[in-house]
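Structures incoming, each one as structure tokens.
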Structure I
């Protein structure tokens, strides 16, 4: 094989590889947009622990201390990844607009745990760091930082919008319950 044929075959292989790579990225982003056909969080759903030794147990008012957070799902709807929730407990006086204060309960606030950048699962840091000297929600994938005190607002990184807030309340048994469905789309939203 001469050099010209060899270079042509390498170029052709590279182009096919590049097209396949771009196609897989586009397919993966489309896949995280919406879970369809699966039950979404709704008013009255009790929240349960999503992981750890208490997985599947209902979360009560006493399960979290001030400055703590857990990942949660609406009970029985764990198969829909869009239902993953970050339940945070802060001092009630710490919340300020645009947080919907009426959507909190005894310092408990709930936000989607799906980053609005590329749909990674967010985490909570109760200790302030240089980038965010306050309790915050962060995305480990691309360093997005969200402020739970201010409606899940983006304070650093590439996320294009805040984390959607979920209205919560406590029922008569002291269990954390969704007071409504998400009003905004969770995760990545196509422009």
Structure II
């Protein structure tokens, strides 16, 4: 999204918790970059502090930790990044979005609706993002803010690399994908 929006005339600020990712990405298309840890309120506030206008917020920070999510200490970490981090960004962005009638696009997942046995924290957190999106859409409509979610499926990202490396998993996922791709 960050690479596409400038082609439509948008000024884009891309954020990541990883400085090396920002260094690699920042040189592309003149996109501004900044560090952002969605699990840290001060980091979220800092990321938005110098903005004078905000037309859209795209929340797409996310982690999944496969079988490790059955460790009770890992479970809240996944929720903190995926669900609570989304809410932190929405709350901090709200005043700027309300000024101009902006929009929020949250990232849920196909697992929001049918879950995943090895990624139950991820599934629960993205299910929470889907419901949070509905709640904020209802609450913030009076402020002129549109709130929607996308629920990606089988997308080639670092997050899906482990499954894509397993041919048996790939066959199963492709079988339940309408266009088999």
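Nothing in this text is a laboratory measurement; each read-out follows from the coordinates by a stated rule. Being a predicted model, the structure only gives us computed values, none of them experimental. Cβ atoms are built from the backbone, for glycine too; each structure is taken alone.
State the single structure among I, II that was used to calculate volume of the Cα convex hull per residue in Å³, giving 136. Comparing all candidates, it corresponds to II. Consider the structures I, II: one of them gives 17 for relative contact order in percent (Cα under 8 Å, 6 or more apart) as calculated from the coordinates. Say which. Going label by label, the one that fits is II. Given a value of 12.4, 34 for Rg and Dmax of the Cα atoms in Å, for residues 63-102 alone, point me to the structure among I, II it was derived from. Corresponding structure: I. Thinking of I, II, which structure, once percent of Cα pairs over 17 Å apart, for residues 79-134 alone is computed, gives back 49? The value was obtained from structure I. Once FRET efficiency 1/(1 + (r/R0)^6) of positions 15 and 111 (r between Cβ atoms, R0 = 25 Å, to 0.05) is evaluated on every structure in I, II, the highest one turns out to be II. Looking across I, II, the calculation of helix-only ellipticity at 222 nm (-39500 (n - 2.57) for each DSSP H run of 4 or more, over all residues; to 500) that yields -5500 traces back to I.
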